[in-house]
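What follows are several structures.
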Structure P
């Protein structure tokens, strides 16, 4: 689905902005493969390089038709990534350490455009919330990264019971914010999970594409406050 410029589809004043987390606010650091390789090496498994594990993770992730974001789902995925030459899958050896590693702020990088955009939106009394497909580690991680203070509502798939793109998780966020769906702008990096899911729930939606040359959506969260103000000035 093509993503229009923000000024093309916002028809009402935006009173809240909701954000996806992974790929929108934060990213694994230095990468999923680097973290996997680091933990595996501590357990004597050096079969794959960080780059190989990155590629294997992306392949296994794309092949998944559904994902429940539970501890068991992650364990199955990690075992698949390390499948093959590994004599003992991580699920029976170092999965717990790996799972805990991604609960720590050191395994994540906050994109440089995040804090300035959140500060600007908050200063304009625009409500902020998170809508994320994640597990029970997210709240603690957001606190450790000093991001939780910006958000007055969290709609997390493991708590709501419905992952994006289900409209239920978006509706849950709107209810927590106490606002009609049409007055909320959702921002995320996935066209299916974020853009299609948000619009199906009646939200406005905008895709962030930092690493691509696409001429749709936005390339930085720094664009959001100005575009919202620009729209308000036309009302």
Structure Q
């Protein structure tokens, strides 16, 4: 009886070990879930969205694996990202914190804001004002915003929002170094991104984790915790479930 009991324990431990190995492989090489904790990418991504990120989109670096082990440098199977990609990356300031932003500047590009308008390589990014009325968060505030459909040089379209009052107007000209990228949040006046060199700055190719692919779950944390099942009619954003990200 004792032998049978011991055999069952050993078998369960082996099963758990194999499951853990498989989970690590899937998380490291294929898909990893992420939670959106801030409003910096509204209206594209909302606080409480949970997304899957494709780890194989740009190849693999040490940051593709748990705890960023330094068993190789740079990237293997490297693939260049595209303008407008929604990219998860490790912030250069600590190489640990995960951020998600939109890729605006490639290596060698120049990026600048002039009179509130975005310029890439001295050319103004085309944008068309939309009639959508978004309720955007910025910390505890709900500022009034103007929304635009912006169009990058490769034809990529997305929605960006700017405050009606007190919007970000002018910047220095940012020259993107080789093997680095420049990122912006879609919620332009409520985003720590590459404009702020001491917080994020230019992001190394090695720090790219993957490309956001789909929202698989979404819960409005303001309306209540997901554990409060009696409040699901208010908190669950069912229309966002399994929305593809472009």
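Quick one: FRET efficiency 1/(1 + (r/R0)^6) of positions 58 and 138 (r between Cβ atoms, R0 = 35 Å, to 0.05) came out at 0.95 when computed from one of P, Q, so which one is it? Only structure P yields this read-out. Ranked by mean count of other Cβ atoms within 10 Å over residues 42-49, structures P, Q are led by Q, which has the greatest value. Have a look at P, Q and say which one yields 1.05 for Rg/Rh (Cα atoms, Kirkwood Rh), as calculated. Only one of P, Q returns 1.05 for Rg/Rh (Cα atoms, Kirkwood Rh), namely Q. Could you tell me which structure in P, Q was used to calculate relative contact order in percent (Cα under 8 Å, 6 or more apart) as 27? The value was obtained from structure P. If you line up P, Q by distance in nm of label points 7 Å out along Cα→Cβ at positions 26 and 186, the top spot, with the largest value, goes to Q. A value of -11000 for helix-only ellipticity at 222 nm (-39500 (n - 2.57) for each DSSP H run of 4 or more, over all residues; to 500), calculated from one of P, Q, originates in structure P.
Rule-based calculations on the coordinates, nothing more; no lab input. For clarity, every value in this text was computed on a predicted model and none was experimentally measured. Cβ atoms are built from the backbone, for glycine too; each structure is taken alone.
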